[in-house]
Structure P
Amino acid sequence: MSTPGTIPVAGIILAGTFPEHDPRAGLETTLRLFELAEDLGYDVAGIRQRHLERGVSSALTFLAAASQRTRTIRLETDVVPLGYETPFRLAEDFATVDALSGRRVNVGVSTSAPHGDLLASLARTVPTPPSGAAGASPGASGRVGPAAAAADPYALIERFLESLEGHALSDDELSTPYGPQIPRVQPHIAGLRDRVWLGGGSLRSVRWAAARGLKLLLGNVGDGDAADTFEAAQRAHVDAYLSEFRGTDPRIGVERVILPTDSATAAQREHYAAYVAARDERTAEPVSLGGRTVVFQRDLHGTAEQIAERLTSDPTFDGRTELRVAFPYGFDEDECRQILTDIRTAVLPLVGWRPAAASATTGTVAAPAA
């Protein structure tokens, strides 16, 4: 039975930021942090996918490298914007990296297509109807246009899920260099669909995930139309998901920015305090962002006891909800190591979490979690 205020699964989310002229340095740092997370016994290590920024722009490519530097920790994308992806190609990449990792990969996806105005001219193109044809725009003359602008993101996710099922695309065998084969998306690994998470930013996306039996990722920006406070808004989404879930294994992971100060140096404490102060004003009331009303969560900053008190009083953590520690952009490796270690050794034991069996503290190896 789950106990409210406790955290059963704990993981991290990194962005893989890097210097303009030395991307390898930043990516190597992130790989080392994945290794540290595994050594400390965290359950999950996730990577963001960001476009037009100095961070990881291909999450599954990064996880392919991480799969060779880790042995047991679950690997996760947080999240891949489907607006720019070809569904069957993403399914192929997911399956390939999962095979390399020993079946440790979970994929988080979203319906978004960030920076669409800037990337439209570089995205996939589709033919537009000739001028005068049904569905043609005024002045259209067979030009090509950005596919992302025309694609229904939920339809893309449906196609991605279908690709993971491995159904035959034809009854006729396909001639290949390896001999005749029934054509289907390869490699096919049973159960991949069960390891797909949807990043939910609205009630629609939360309900959509629940109706299809997908797992759910929630960030630290809430839906201001659901409630006036972040905590109430996120709990409303959790309740909607659980009540409408159609499947066998409802799972929810939520992001929290956590900055413990227990073993931090004086310079680190000063940096963390300034970071939190710069972001605190936005948490006072709902704000308008990109045409929608949102509520921001306050960063968790202070001693382990102070942070644990906030976590245990957070209505989202009902004993089933998983934690993803979201690391701030641009923090250096020493700061990330201090944060990772303090959360593991000082915060998580206070909220009922126990380390993964594969941690260095036990020396044993467990089967990867789904």
Structure Q
Amino acid sequence: MNNKIIIACAGAGKTHRIVNEAIESGGKTLIITYTINNQKEIYEKYKQLGGRDFLSFKVKGLFTFILEDIIRPYQNIVFNKRIESLIFNETDPHRKNNRAIPGRKEILENGDINPLHYLTSDGNKIHSTYIAKLGAYIIKKTKGAPIKRLEEIYNNMYFDEVQDLVGWDYEIIKSISKSKKLSLCCVGDFRQTIYQTAITTKKPITTSEKINFFNENEFSEENISKSRRCILDICKFSDIVHDGQGFEPTTSAVEITDSEILKHTGVFVIKDSDVNKYIDKFKPAIIRLNSESGKKYNIDKLLKITYGKSKGLGYDRTLIIPTKNYIDFICGNKNIFDAQKTESSKNKLYVALTRARYSVAIVFPDIIPETCELTIWNP
């Protein structure tokens, strides 16, 4: 079967695309995504587009999919006791105070799999960091039995938000891609990689490594670079964040006919002393680093959300309370993110910029650097 990777810009309507494609295919479809919000959004879109057959259309979280469809049906080849659930790891479960915890190596001295490498001490829960690794091991050990089982259940499989997957997740995708019966499509925007499914050193981790993975495994590539959310000025400015990384220029499908909206469109700098006046006039959604950011402004009655949590959402107008790095970047320091270990901070800026349909306002100190080329809003 032909395997495909769809690289979609922010606001491209990828959920609409894959759900509509699934409905039109008429086959049994499984869509795998990372966050609970995305799972809900996909089901809502399915109902919105007229989908009714919930027996043939399934949506699962990544960890649920790996546990239910890859591990549990074959887990007796490694562990006799049923794995009941998952424990989500924010740090490496095999390290404490930056030191390795004894007894957690993958293989015991007798050559058996070490349960403590994958599971909690009671054997009931599997670590999120190692769930995909165990899934990949079981696929290999059973000579692809989980993939054959998937072939019997589904015709089409989609991995949504594939940019958030890392390391062993991709080994599972690779195994599925070898199926002659399943139609596999991976969808994502690597500019919006702000989460990571596991703490790992296994590649692919970076954007370039992930894109290379799809090329090396002969996925056909499709780019959707037209935003159905943002006006062109916002698209052009947000593209600067990843300039030179090989992404297609973003265009816009948005047309404004409302004369009131047309009075204020684009990307602007707002002086700190003018923020409350701007808020009173436009009532923008506030996008910020955390709940402490921007408390001095009159934002109590406005919608407030962090950079990361704003992913996937859209608003008519936004006001971004930036970090110092974001201000430096906007003022011309294009290398400000280079020393960082991950691309998360850079990608969060892209996410924040692409939430608004009509206008983005960015708070600056009253003395604005001369290198800032954005229009300054005047009350």
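Quick check on the output: 40 is percent of Cα pairs over 32 Å apart, derived from one of P, Q. Which one produced it? This figure was derived from Q.
Sorting P, Q by relative contact order in percent (Cα under 8 Å, 6 or more apart) from high to low puts P first, with the largest value.
From P, Q, which structure was mean count of other Cβ atoms within 10 Å over residues 176-183 = 15.8 calculated on? Label of the originating structure: Q.
A value of 11.1 was derived for mean count of other Cβ atoms within 10 Å over residues 48-55; which structure in P, Q was it taken from?
Details: P: 18.0; Q: 11.1.
Only one of P, Q returns 11.1 for mean count of other Cβ atoms within 10 Å over residues 48-55, namely Q.
If you work out distance in nm of label points 7 Å out along Cα→Cβ at positions 72 and 304 for P, Q, which one comes out largest? Can you show the working numbers first?
Working: P: 2.1; Q: 4.0.
Largest value of distance in nm of label points 7 Å out along Cα→Cβ at positions 72 and 304: Q.
Every number here is computed from the coordinates shown, using simple stated rules; none is lab data. Everything numeric in this text was worked out from a predicted model, so none of it was measured. Cβ atoms are built from the backbone, for glycine too; each structure is taken alone.
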